[in-house]
Structure P
C-alpha cells in the first residue's frame, strides 16, 4: 500500500486553509477599521472638550454687559438668539477695596479661523485652542439673556480614509 495524500485530500485541505485564512484577514481588517474610526472619534472629542472647557472657563469670568461681537467693542453681543462665530469679552480682575469689580483693560476673543479655534489674549497675542474644528457658534439666549450657548463641531479623515465627525454644546451662565 502506498503512503501519501491524494490530490483530492490536498485540494480539500488547501480550500479549508484558504477559507480560514480569508476569515482571519477579514476579522483583522474589520478590527483595524474600527480601531482607526474609534481613535479619530476620541481625538475629535478631546479637541472639542479642550476648546469648550477653555472658552467657558474664560467666559465665566466675564459679565453680560462686557461681551461684544467685534474687537472694536462697538457692537454689544445681542440676545437675539442668532448664532455668531466670534465673541469678544473683558475678564473680571477682582474687586477693589470699595467693592467695585475691576475689569481687564484689554478684551479676550475667540473665533474660528480655518479649522482652528483662535484665542486672542489680552496682550494681543494669539493661541490655537483647538484644531480640526468645522464650526464654532455663540448664541445669547432670548429667553435668558444671562446665558450664552457655545456649540462646536469637528471633522477629520483618518489614515484609512474614513471621515469622523463630532460636536459638543455647553451653556455659560453669567453671575452678574
Structure Q
C-alpha cells in the first residue's frame, strides 16, 4: 500500500515534471497519476484501522471483539477494492520507456503483495467475528497470532520494497527533468 512519504515524494516529482515537456517526463506523470490518487483512500484506510484498533483496545466483552473484528474486516475490504482499482489503473498506463515500464510492473506487483498481506490479516480477523465464548478466543489465539504476525511481517517487507521502488522512480524521472 502506498506510504504517505512515497506519495509525497512522487507528488513533488510531478511539480518538477510539469516544467518540462520531454517524453520521459510525460510518461513519468502518467505513471504518477494513479499512484498519487491513492493518497485519499490510504488516509481513509488508516483512519478506519485506527478506529478498529481503538475498539479492540477498549473491548470489554465478546460482542465488542466481534464488532471490532467486523470493522477491521470492512476497512480491509474497502482498501482492497481500492488497491484492485489502483493495480488496474497503474497497469493500464501506456508507457513506452523500458525502465518506466519495468517500474510500473514492479509497482503493480507491490500492490498485489499488499492485497495478499491484507487478505491474510482479514482472514485472521474473520476468526474473531463469530466467537461466542472466551474458550473459543483462547483456542483461536495461537493461529490468530501466527496469521497476524505473518501479515505484519509481510507488510513491513512490502513497505521497504515500495519505498525503494518509489525512490528509484523519483531518481529516474528526476534525471529526465535535469537533462
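FYI, it's all coordinate maths here, none of it is from the lab. This is a predicted model, so every value here is computed, not measured. Cβ atoms are built from the backbone, for glycine too; each structure is taken alone.
Annotations for the structure displayed:
- Read-out relative contact order in percent (Cα under 8 Å, 6 or more apart), computed value 22, structure in P, Q: P
- For -31500 (helix-only ellipticity at 222 nm (-39500 (n - 2.57) for each DSSP H run of 4 or more, over all residues; to 500), calculated) the corresponding structure among P, Q: Q
- Structure (P, Q) behind the derived value 15.1 of Kirkwood radius over Cα pairs in Å, for residues 25-88 alone: P
- Looking at mean count of other Cβ atoms within 10 Å over residues 57-64 for structures P, Q, the greatest value goes to P.
- Answer label among P, Q for the case where distance in nm of label points 7 Å out along Cα→Cβ at positions 81 and 97, calculated from the coordinates, equals 3.4: Q
- Value -0.46, -0.54, calculated as log10 I(q)/I(0) by the Debye sum over Cα atoms at q = 0.10, 0.11 Å⁻¹, assigned to which of P, Q: Q
- Among candidates P, Q, the computation of distance in nm of label points 7 Å out along Cα→Cβ at positions 113 and 137 that gave 2.4 used structure P.
- Origin of the value 1.7, where distance in nm of label points 7 Å out along Cα→Cβ at positions 121 and 153 was derived from one of P, Q: Q
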